[in-house]
Structure P
Amino acid sequence: MKKAKLILDDKELNLDIIHGSENESAIDVTKLRSETGLITMDPGYGNTGSCTSSITFIDGEKGILNYRGYPIDWLCKESNFVDVCYLLIYGSLGENVEKEKFRASIRKHATIPEDMKRFFDGFPSTAHPMAILSSMVTALSAFHPDSDNLSEKNVTENIVRLLAKVKTIAAYSYRKSHGLPFIYPDSSLSYVDNFLHMMFSDSGEDYHADPVMSEALNLLLILHADHEQNCSTSTVRMAGSSHADLFATISAGISALWGPRHGGANQAVIEMLEKISSDGGDFKKYISFAKDKNNDFRLMGFGHRVYKNYDPRAKVLKKAASDVLDKLNINDPLLDIARELEHIALHDDYFITKKLYPNVDFYSGIIYRAMGIPTNMFTVMFALGRLPGWLAHWNEMISDPKSRINRPRQIYTGPTNKNQ
C-alpha cells in the first residue's frame, strides 16, 4: 500500500492513502494530531474529505454526475423522481416488494396533521417560504416524539414521512403566501402531479396535469436530488452526527440551503434578468460587462465551481427548458433575454474558451418562472429536490459503526493572558 510521507523537522510520519472506487485518492490524516500535535488548515474544507460515501460520484473535469453508479442523463430518461429517491437512500433501482411499499407509503403519508395547518395562520403573508418550510419540518418532531429513535423501523417511517410531507408543506407555503385555500393531496396522482395539484389547482375543479410541466419538474427534482458533500448536505451530516432527530437535522439542511451562495443561485439568475430588462433589455451591453475584467458585473447561471466542463445537469435541462417555453408560449421579456444569453454563451469564443456554459441554475430558474412558480419559491423547489440526497447521506452516516460526532478544530488567533 502506498504511503504519504510527512517530514516535520527530524520526525517522519507515514500516512495511509485511501482510494475510492473511481480512482480518487485521499491522505488519511486521522492520526496527525495525536502523532505530531498538528492539525491541517483548509478554510472552507475544499481539499478535505469528511467521509467516505457510496451515494454520488462527481468528476468536475469530465462533467460526470452519477447516482449509485447510474449516469444522471440515463436516470432522467429511464426513471422518475420517487424511484431515484429509493435509489439514493437504499441503493436499488430494480423492482422489489420493499420499493413498492416505499411508493405506497409516500402516497399514504402526504397529508399533514390537521393541527399543523393552524401553524400556517401564525405566519405573516409576507413570510419567506423557506422560513415556513424549515419551521414546519422542525415542528414535525412534535407530532412524532419518537423521532430520535434510530431503530430500522422508525428510521424507515420517518424517511417516508419527510419525503411525503415536505412537498405538502412546500405547496401550502405557496398557497399561504398567495392567500389561497389549501388543497389536500390526491393519492391517485404521481408525486410530481400531486405537488402541482396542491400548488395550482382551483379548489372547485379537478386537476388536469400538463405533461410538459410534469416532465420538466420530474427532471428538475432528479437533477437536484444529490450533489455529494455540498454545504447543505455537509450540514445535515454535521447536525445528524450529534444524533439530533431526523426532522431537526433536515431543517438544518434547509436553513443552509437558504443561503444565497448555495440554494439562491437560480433566484440570482432571475434577478440578473430583471436588471437587464429594466435597463432596456440591452443584453449585449451586459455581455461586454462580463468580459471586462475591470467590471464587477457577473453573469449569473454560467460556469460552475465543481464542473470545469459543461454541467451534465444543464445538458438535460437545456431541452426541457426549450420544450416548456415553446409549449407554454409565454410572452415574457425576461425569458427572451435568457434565450439570447444562452445562445451567446454557447457560441461566443470567450465563453467557450473559459468554459462558462449555462449551468443547472440558469435553466432551472427560467423553467420555474415559465411554470408560474414565484422567485421566492425557487429555493423551496431546490430543497424538495435535494431532500432524498440529505436523507441518503444521513441514513448512510447513522448506519456507519465508525461514525463520530463531527468536531472540526481551529487555530486560535485571539488575545492571550489578559488577566496578567
Structure Q
Amino acid sequence: MSQPDDFSNDDPELGPPLNLAKWRKLPVQLMGAGGLVALIGLIVSWKHDGLVTFGYSWLVAFMFFLSLGLGALFLVIVHHLFDAGWSLPLRRINEHIASLLFPALFVLWIPIGLLAPKIFSWMGPQLQAAPDHALHAKHPVFTLPGFYLVSIVCFLVWWFLSNRLKHWSLKQDETGAAECTHQMRFYSYIGIFLFAFSLTFGVIMWMKALQHQWFSTMYGVQYFAGSVWLTLITVYVITMILDRQRVLTEVLHEHQFYFLGSLFFAFTVFYAYVSFSQYFIIWNANMPEETFWFVLRERGSWFWVSMVIIFGHFFLPFLSLLRIDVKSNFCIMSFFCAWAWLMHFTDMSFNILPVRFPDGFPFQWIWLPLGIMALMGGVLAKLFLGKFAGAPPYPLKDPRLVEAMGLYHPLPGPISGGELDQSDDRHGGPVRKGSH
C-alpha cells in the first residue's frame, strides 16, 4: 500500500507508529479457540436439550455482529445522502464492514435457519394448527415459508446495497468520474428505505419472533439505535489505530474524531430515549399482550441485568462524554469501545435468552455465546483485514477529499474580528490540535 510522498514515521503529535505485529494472529487464534468452544457447546447442548441452548447462544452472537454490518451500511448511506465531507476518510472502513453482510453473515445465519424450529416455538406443527390469534394476525409472514422467504429477501437487499455502493466507490478510485458519485447517491436514495424495511423485518423475524404474541412498533428502531451506537465507537477505534499506523494520517483532521464521538454520544441518548419510550408506553397501557415481555424480564437476575443496561448502556457513557475533550481522547474512547461491546452483548442476551432461561441469566452457559462470538469475530475480522488490504484505504478521487483533510484556500487580506490560523506543517490547512 503506497503512502503519500511526504509520509513521515516521526509525527511528534501522534507519537511513534503502532507495532501491531503481535496482533496479526489474533483473528486466527479467536477462530481456533472459539471454534473449539462452539464444538464443545454443540455436543453438550445436543445431549442436554437437543441443541436448543446452542441455537439461542448462536442467535445472540449472530445478532451482535449483524449490528456491526447494518450499522456500517447505514453510515455509508447517510454519508452519501448528506453529501458529507468529514466522514469521507471513514467511508472505506464502513464499506468493508458492510460488505460482510453477504456472504459472510449469511453463512453465519444458516445455523439459525436450520435450528429455527427448535428456537421459535410458533414453528411447531401443533401451534401452527391450533387457533392462535396473535399468530393468525401475523399470517403469512409468521409461517415456515414466510420466515425463510423474509430472511432471504433481507440478505439480498443488504447484498445489493453494500455491493453497489462499494462497487462504485472502488470505481471512483480508478476513474474519478462524476458518474460514480451520482450512482452512489442514487443507491443511497433508494437504499435508506430498503434498509429501514429490511432491518425491521430482520429483527422481527429473528429476535422479536421468539415471543410471537408480543406487539411493539419500536422494536426495530431500538435495534437500529443500538447497532449504529456500537458501529460508531468501533469505527472510531479502527480509524484511530489506522491513524497511529500512518495509514490514514494524511487525510484525517481533528474533527473526524470529535464528530464520531459526538455521534456516539447522540446515539447513546437516542437508544435510551427509544428504549424508555417503548417501556413507558407499553407499561402504562397495561395490556397483557404487551406487558408480559417486560414482566418476564423482571424475574430473577434478569431484573439486575436490566439495571446494568440502564446504568451501563446509558448513564455511564452519557455522563462521561459530556465534556468536549473526552471525545478526542484515544484512551477513554478505547475503553468505551470495549464497554459498548460488553453492553451490546448484554442487550442482545437480555432480548433473547429470557425465552430459554426465564428464571435468570444463565451464568452456567455464559461460555457458549462468548465462544461463538470469538469464532464469529475471528472469521469476520480475518475477512475485513483481507478486504482492507485489497483496496485503497480511503477514496482516492472523491471530490470531497480535500475538504475532509481540512485544506482551505487562504482568504485574501486581513480578517476582522479575530485571527484564522491557516498554517499546518503537513497540508497547509488548520492545525490539527489535541493529543489522542
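Every read-out reported here was derived from the displayed coordinates using simple, explicitly stated rules and does not represent laboratory data. Model, not experiment: these values are computed from the prediction. Cβ atoms are built from the backbone, for glycine too; each structure is taken alone.
Remarks
- For the structures shown (P, Q), distance in nm of label points 7 Å out along Cα→Cβ at positions 85 and 117 is largest in Q.
- Top of P, Q by distance in nm of label points 7 Å out along Cα→Cβ at positions 21 and 381, largest first: P
- Value 18.6, 58, calculated as Rg and Dmax of the Cα atoms in Å, for residues 221-308 alone, assigned to which of P, Q: Q
- helix-only ellipticity at 222 nm (-39500 (n - 2.57) for each DSSP H run of 4 or more, over all residues; to 500) from the coordinates reads -21500; which among P, Q: Q
- For 2.9 (distance in nm of label points 7 Å out along Cα→Cβ at positions 29 and 173, calculated) the corresponding structure among P, Q: Q
- Structures P, Q, by relative contact order in percent (Cα under 8 Å, 6 or more apart): label with the highest value: Q
- Source structure (of P, Q) for Rg and Dmax of the Cα atoms in Å, for residues 301-396 alone, computed value 17.3, 54: Q
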